[in-house]
Structure I
């Protein structure tokens, strides 16, 4: 279902114990077109991690949020600006305000685990 979509993972981490790392690297290993987003930038598994969504090459179809609720509004605004059509708010990365902002912008917003719900874990 998502094989031909470009996916941005907000909250990518260089720490293998964190879900931002686990989700990003699993998607990479499964052959997905995936971009890591983290204000710190850097690199994970040889892939550039972009400081903001606007820096990622090309359009993004789906955003997976693995960030603290306090950072969600800014991330959703980046998604709106970039024309993202779908956002998944991972457990722990949820905010009614951010969900409502996405919904009002016409983005399909889901409060659930992208990986589990799509049979990737």
Structure II
């Protein structure tokens, strides 16, 4: 089960396994100065050093113009230095909080273990 959740074979499996479901966004791939840039809707951009990706993932990214990225809600963190998002819902479930935010033309969900 852990392998299916952490390394799903396809988009259907990635979004089906896990609660809350994986956040999914289309992105355009760009490169320059040793960096990989994932451009999201609404002018948002995620910029990474090329070495942040394993060689097989980096090769796949560089061979494509567009990709779909999936981000598990528990991997999202709030930060003043992060990219902007607007909270649309905050649901406390007793042992964790699910926060939904308007982000990149869609919705992004993150999980925190406090109120």
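Consider the structures I, II: one of them gives 26, 18, 12 for semi-axes √(5λ) of the Cα gyration tensor in Å as calculated from the coordinates. Say which. It must be structure II, since only it matches. Each of I, II could give semi-axes √(5λ) of the Cα gyration tensor in Å, for residues 43-90 alone, but the derived value 25, 12, 12 comes from II. As an exercise: helix-only ellipticity at 222 nm (-39500 (n - 2.57) for each DSSP H run of 4 or more, over all residues; to 500), calculated from one structure in I, II, equals -4000. Which structure is it? Clearly, the read-out refers to II. When mean count of other Cβ atoms within 10 Å over residues 27-34 is calculated for each of structures I, II, structure I gives the greatest result. Out of I, II, which one gives 19.2 for mean count of other Cβ atoms within 10 Å over residues 3-10 as computed from the coordinates? Derived from the structure labelled I. Comparing mean count of other Cβ atoms within 10 Å over residues 19-26 across structures I, II, the highest figure is found for I.
Computed from the coordinates by the stated procedures, all read-outs in this text should not be read as laboratory data. Values in this document were obtained by computation on a predicted structure and should not be read as measured data. Cβ atoms are built from the backbone, for glycine too; each structure is taken alone.
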